[in-house]
Each structure stands twice: as structure tokens, then as C-alpha cells.
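In what follows, structures are represented as C-alpha cells.
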Structure I
């Protein structure tokens, strides 16, 4: 009996000493018909480097055929990196992705990901909003709303940044805003046409939330290729990924 007990303890110790299985990320870059960013390759390389440095397994695809229940059950986080227009080509693919989120899957959306699946209200709610338009790329000031989330904890109260200021509508009321663009620092003669009586002097730019069973992080930042070698921006992305994977 004593030897059986010792053997049982040995098995438990052996199992507890085994390294945890690395988290698995899918980087998805599909663009349907319409504008395609030239930053996709740079974003993918940056995300692969972050994955390697943080012991994540990573796969990259622009094929919607990947989205099956069998493939997605092995994925901990899906990153829509500068995807745009139609992300999927069949209802089966949409259903598989929706089931993935409902089963607790994580989602990260970067920049034009909010312009994906523009005819699918569930997708807008999952991302947190739907892209409408942006003024010319320019330097502006961001107010850091949450200085404790890992995607923004390294910042001060404000962050000066150059990018496209995305205007989104159909905002999910449950989003927890991390960053907001100070519209007083944005040059856009027609911004009041969209923003009057909506957000005052600020508009949401990055957020986290939990929706339909999963965790989501979205940032509208990331237009230019060179941003994907900027240490602050990469820390912003990594913090969002960690929040989604519940490593925050």
C-alpha cells in the first residue's frame, strides 16, 4: 500500500513538472475586394517575433478555409492583423468563427480589422465597433484612459502618436476603453459631421471587452509599416494579446 502511495505521488510530481503547453495564436490577414494595407508583411513578422519571444505557437494564413471547428479548437487567440473587407467566403466559416468565440476563444483586432465583415452585425459587436472613415494620417494626442491594463500600463496620462484616427460607429456599450483620441488635436474639417453629440472631445481608439463567451482586444492604431518595429507600439500589441490570453 505504501509503495502504491509513493508511486501515485511520483506520477503527480512528474505531471506537475511538465512544462505547460504553449498558447497557440492564429494570425489572419485576409482582405476581400477593396483597399489592402501595405503593412501586412511587417505586422506579421512583428507578431511572429513577439510570439517567439513569449513562447507562443503561431500560424499565419489569409485563407478563410482555415476556419473550421476542427482547426479552431487548437487555437487560443485569433489575431486579425490588418484584415479588411470580407474576412470569410461562406456561412460555414462564419459559424465556425462564431462558435470559437462562444467557446471562449480570444480575439485581437489590429487597425483595419474593424473594417472586416461590414455586413455582419455580430462581428461588429464582437470587435467592439464598425469602421466608418478616418481623416488624413497625422500626429495627434491620445488620452490614456486605463493605465493598468497591460496594453497601456507602460504609458503616461497621454501619448503622442502619428496614425489614422479611426471613426467607428455601432460601438458595443460594453467595451472598456483604454485609449481615446483627443479630437482637439486632430485636423479634420468634417469631424463634427460624425462626432457631434457622440463623444465630446474624445473618440475611442483601443479597448478590451468580453463578448459572447470570449475575450477581445482591439486597437485602431497601426497604419504604417514602420510602426511594427516601434517598441511602444509592440508593447501595446503584446499587452493586448496577453489580456486576451488571460496572462495579464
Structure II
């Protein structure tokens, strides 16, 4: 079995590519151009850079189809998120909200700091074959540099006021981080039902580093059709295809 500490160190460097606030490495990987479609799309990611090899050769990749989970009690999740200004970034791959220090989550008995959250259209994970319109990823890091991501499905339904606040200031074109006067608490984007899936996976963008602790809620939150269309107009497709589970354990809360 591969060394989880080494893969976690790789993931830490990869987090820098996703999050300007936590740039501690991975700058070279961040400069390699990749896309979600065409010649530089997901099937080719592993060939674009030596740093991206896990995208093709990794055995613990994300996203996956969340099905046939082993019933378990992986532990309660708790959050101490704060209301914060929306610092929005269109990095050409997603809308990312960078978070100031001070918002934390307790995951698997450890304290993780919230670094940023971002969105995918359509959802990257699927639930027993069902794909949702959007998926939210909240990216965290603990003091050891280990990454944990919380995933939340978003389906069509009622308008979401918290999303609307973010959508009202999200940049439509790639560019530098945009500081705004809008503020939200990201805990408003979490579902009421606390059942979830837990597994070890990877980042869903190059360099696809493994050793990331994933928690994906079973119950989706809602957004209006208009809100979904608004995001889709900027990113018609920014979802990586489903990856094989291989020999991993997928746990599901009771």
C-alpha cells in the first residue's frame, strides 16, 4: 500500500494551485494549461505534465459513484464557520471563494481550517448513478497539511438566498480575486440532513493528488433553475468524469 504521508504532501502542493491563499508550492503545475474538453481534457491530463501523472495512473481518484457503501459510523461532523466577505475568483475553471482564517470544521476527530469553496456544473460525484445540477466543494487543511473536502450536491428547486448573494458578485471572466462588500456564512450551504459518505480520494483537478479525505453529503440543497443557468452560462461543463473505486472502502453513515 502506498505511503499516505507522501500523497498528502503532494496534495498540499496541489492545494496551492487551487487556492492563492495557501500557495506553498505547485506553482509549476498551476501554469500548465488544461481544460475539461478537447485535446487537453480529462483523458489527457496525465500526459500534460509529469506532475499530473496521478490523473492517469492514480488508484484513489475522485469523483466516484456513491453506491454500495459500507454502513458505518465514521464520526460526527461539526462546523465553526464564520460570516465572511465574499472574495470571489474566476480562475478559468470554476468560481472559487477564498476564505480568511478563522473558520474550522471537525472532521474524523481532527480540526481542519476552511481554505476556500468552489462549484462544479454538473455535479462531479454521482449518487447511485444520479447526477445533480451542481456540486459544492469546501476545501480544508489541518496543521499537518492534510486536506479534507466536504461535498454538497445542489439540485433544481427553490431559489437559494446564500447562493444568490455569491452569484450577484461572481466574476464572469477569468481574472484576479475580486473583493466585494457581500458577506455570507458558508454553513448556510450545508444540508439539514447530516448523513454522508466518507472515503479517501484525490483532488478532482490536475495534478489529481491523492490522500484527500472526502465527505459527501447524501442530501442535496436546492437552487433555482435560473441560478443553475447563471452558473452554467459561465461554466457549461467543469466536472471531471467519474473514476473507478478500485480497492477502496466507501463508508456511509447509518
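Bear in mind that the values in this text are calculations on the coordinates, not laboratory data. Note that this is a predicted model, so its numbers are computed, not measured. Cβ atoms are built from the backbone, for glycine too; each structure is taken alone.
For the reader, a short list of remarks on this structure follows.
- Which entry (I, II) yields the derived value 1.04 for Rg/Rh (Cα atoms, Kirkwood Rh): I
- At a computed 13.1 (Kirkwood radius over Cα pairs in Å, for residues 116-171 alone), which of I, II: I
- Which of I, II yields 1.3 [distance in nm of label points 7 Å out along Cα→Cβ at positions 60 and 212, calculated]: II
- Calculated for structures I, II, relative contact order in percent (Cα under 8 Å, 6 or more apart) is largest in II.
- Source structure of the calculated read-out (mean count of other Cβ atoms within 10 Å over residues 92-99, 20.8) within I, II: II.
- Structure from which -4500 was derived, helix-only ellipticity at 222 nm (-39500 (n - 2.57) for each DSSP H run of 4 or more, over all residues; to 500), options I, II: II
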